[in-house]
Structure formats: C-alpha cells, structure tokens
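Colleague: Next up, some structures in structure tokens.
Just so it is clear, none of the values below were taken in a lab; they were calculated from the coordinates. Keep in mind the model is a prediction, meaning the values are calculated, not measured. Cβ atoms are built from the backbone, for glycine too; each structure is taken alone.
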Structure 1
Amino acid sequence: MEIEFDNSKVQALFTDYNKMQKKVGLELTKKIKQRIDQVKAFDNFFDVLNYGLGNPHLLEGNKKGLCAIIIDKNKRLIIKPIVDNLSAESLKVCRKIIIKGVEDYHGSKTTTYIP
C-alpha cells in the first residue's frame, strides 16, 4: 500500500520516529509505527478493513470520507483512502491512503496528537 501524508507536519513526524517520540512519547510512537507497518503490508485498503487489525472503521459526521484504526484505548490513526467513493468495489482497488494524523475524538472534544 502506498502512503502519503496530509501535510508537511504529519510527514515530518511519520518519517522521523525520533521526532514523533519527542512529541507523543515512546510507547505511543511504537504503537503508531506498528500500525503503519501493518497497513503498508496490505495490497489494498479493502484488505485492511477485512483483516481487522486495529478495528478499522469508516467515520461519519464531520469526518465522513475518513477511516480510523485503533492505536490504543482512545487514540486513532486517521486516514483517507484515495477513492472516488467509499464503496466496497472502490476500496478493493484502493492502493493509496493519506495519513491525516492521530486523534482521540471520543467524548465532547477532540484531542489531536499528530500533527
């Protein structure tokens, strides 16, 4: 799977895990790296959804068009599959995603860890 980044801040952290560690700590950095490595190993995003590592799920509301993958209890890797629409057929051929960042959107407010 090909991975791109939402902006230069996200790219700087996801391409330099030492920088990420300074921002979010060692444990969270390890978990994020593990998820990224897992996602990269798949051929397409449909397989990511079907395999279920990190309970990948489509988001709704103001995050419609995005997907989340669990990193830990409440923190989620937010990604955008590059497709025309989020149908099963489109996701089967989706071989590129954009990493938007890491968030905790549970409760009344959203906490952004990355960017």
Structure 2
Amino acid sequence: MSFLVEETRDNRVQIIRCPKRIDITISSDLRDILSNLIEQGKYEIVIDLTQTQYVDSSGLGAIVSRIAAARSNKGDVRIAGPRKNVKELFQLTHLNQILKMYDNVEAASLSYER
C-alpha cells in the first residue's frame, strides 16, 4: 500500500493514509503529496499513521516539510493514530511539541472545527 489521500465529507480536511513503513524509499512521495495539497490551497491536513509501524528520519522530514506553509495559511498538519513506537519516536525527536497528535482520524479532523 502506498499513500492514499481522502477528503472529509465537507471537503475541508485532507487525510493522508500512510503505509506500514515511511522510509527513504517513499518519503519523497509523502513530501510531494503535502506540497501538492498546499499548492492546491488545502491547508488542513491529517496524516493517518494508524497502519504505520516504522518511520525513519527521512519520513520524519517529509512529515514536517510543509508545516510552516500550512500554518502560514491558517492551517496545520496533524497526526492521527500513531502506534506506541512511532509516538515514542516523535517524543524522542521532540516533534510531539511541534505536531498535534490525536488518537484517531476523526478526532484529528474534528480538531480543525474548534
């Protein structure tokens, strides 16, 4: 499985469903997806990590690559459903202080309405 991009029913929030591994072999794909969404004016993005078991440094780089662009347009990139080991990686790298994390996609999507 590669990345799958979906929209919420109101077409407001973009959900990127990620594969089991985000590593150097596919991290550029994630970076391109994020860039394309930003270029299309879609700034409210949820990265769904519920199926992801492994993220390397290039994957982390891809995840954070477009945060500034989204935030400068009153949007954000949020994380949904990270597994324990992935959540620990975010904590180890202090990215948990930069990215908002939610237990599931629904909670992350709804957080944009607040």
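Colleague: Assuming -0.45, -0.50, -0.79 is log10 I(q)/I(0) by the Debye sum over Cα atoms at q = 0.15, 0.16, 0.22 Å⁻¹, for residues 24-63 alone as calculated from a single structure, say which of 1, 2 it is.
Modeller: Details: 1: -0.45, -0.50, -0.79; 2: -0.37, -0.41, -0.74.
Answer for the origin of the read-out: 1.
Colleague: Given structures 1, 2, which gives the highest value for mean count of other Cβ atoms within 10 Å over residues 40-47?
Modeller: Details: 1: 16.2; 2: 19.6.
Largest value of mean count of other Cβ atoms within 10 Å over residues 40-47: 2.
Colleague: Comparing 1, 2, where is relative contact order in percent (Cα under 8 Å, 6 or more apart) highest?
Modeller: 1
Colleague: Oh, and also: Comparing 1, 2, where is distance in nm of label points 7 Å out along Cα→Cβ at positions 16 and 80 highest? Numbers along the way, then the final one.
Modeller: On the way: 1: 2.4; 2: 1.4.
The maximum falls on structure 1.
Colleague: To which of 1, 2 does the computed value 13.4, 40 (Rg and Dmax of the Cα atoms in Å) belong?
Modeller: Numbers: 1: 13.4, 40; 2: 12.6, 36.
It must be structure 1, since only it matches.
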